[in-house]
1. As an exercise: distance in nm of label points 7 Å out along Cα→Cβ at positions 23 and 47, calculated from one structure in 1, 2, 3, equals 2.7. Which structure is it?
2. Which structure, out of 1, 2, 3, was distance in nm of label points 7 Å out along Cα→Cβ at positions 55 and 87 derived from, given a value of 1.3?
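Coordinate-derived values only; no laboratory data. Keep in mind the model is a prediction, meaning the values are calculated, not measured. Cβ atoms are built from the backbone, for glycine too; each structure is taken alone.
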Structure 1
Amino acid sequence: MPRIVREADVAWEGNVARGSGSIAAATSGAFSGLPFSLPSRVGAAEGKTSPEELLAAAHGGCFAMSLASELSGAGTPPDRIAVRCTVTMDEVEGRGHQVVDSTIVVSATVPGCDEAAFARAVEAADAGCPFSALIRASATVTITPGALAAR
């Protein structure tokens, strides 16, 4: 795979307590003006995103692609993969707020695949997912295989 470089533009106005920011996909233009603020980060989202939500989306997306690759390589390409990724940030003594966990629950429809083969593919996908490796450097990553529809 070639080297991949992507960019995002982030703007912040005001102090941390009352300020707000916006995030845009600079490379693709796929999204722009995603609002975020401290109140939406630590409380109710109220239609705004957060760095943790974006990390969950990135980790979940990376893992789904890694799993699709593993399943395809095993001769059982998936019809559909569904991933729910939950990123948790918490207070860590002496280090302030840190991302402490990223948990993925995955289910899939994979013709010709049994539970054991799916579990092996999930494990290999986690091992091959760059975001799992990045997060695992300082936090826990938990991958839970959910429902498998082999059809």
Structure 2
Amino acid sequence: MPRIERTAEVVWEGNLARGGGAITAGTGAFSSLPFSLPSRVGDPGGKTSPEELLAAAHGGCLTMSLAGELTQAGTPPTRLDVTCRIVMDEVEGEGHQIVASHMTIGVDADGADEAAIAAAIERADAECPFSTLLGKAGVVVEISRR
């Protein structure tokens, strides 16, 4: 696989408590996604947060990895439904940290039994760069089936 680089632009105006920002993808896939401290720590009010974007990135990465594993096993998925929940919590002496990524996966793949799906999920997690990154950072990555 070639080296991959992607860019996002972030603009923030104002102080932390009352300010706000917007995130734009370098590809143009999305633009001006609003975020703020209240959307990060409380009611999102239609805005995003870095944690939500991490959940999307980890979920998307694992989904693609799983699709590849199932296809390679000869049982390509007809549908994968993945939900990723990122947890940030206070860690003593370290402040707020990402401590967990909980993934729930639904798999429809003709010809794949439960054991084959479980093995594909395990391989996909091991091959997912976001799972690897989070694991190396000490984040608990937990995967369960729907």
Structure 3
Amino acid sequence: MANKPGKSTFVYVSFIRTTPERLWSALTNADFIKEYWFGMQFKAEWKAGAPWELIFPDGRIADTGEIVEFDAPRRLALKWRNEFMPELKAEGFAYCTIELEPVSDVVKLTVTHSMALEGSQFIEKVSDGWPRIISNLKSLLETGEIILRP
């Protein structure tokens, strides 16, 4: 998938003091994801074309999609749809790319979430969620502790 931003796009960039391999592992290890993603479970067979699910701690399905690209430890692209809010599910699928780039002794992490729908409520919601998730991820990798709780 080419990185073609839709009419609604959210981009978040963070610099994390770690290695690309360690960050990639943190992004794809279900147990580690639960630690920084507020207890959410990410179920996936990590390969292009595979489906994935993000599951709330109570077992409800939050989001689903397909892994479009899997280029460890550089780029992950996901087709993404909200499943638990009818008005967001009705907007259809968004695309999320997660890119890792070594910069000196840190890794630049760029998350781009976009949808072809102008004024997407889903993109508005993820623009609040991603900064919280990435802040926890960064803190956990750098200090061993998350900073935000559910």
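1. Structure 3 accounts for this read-out.
2. This figure was derived from 2.
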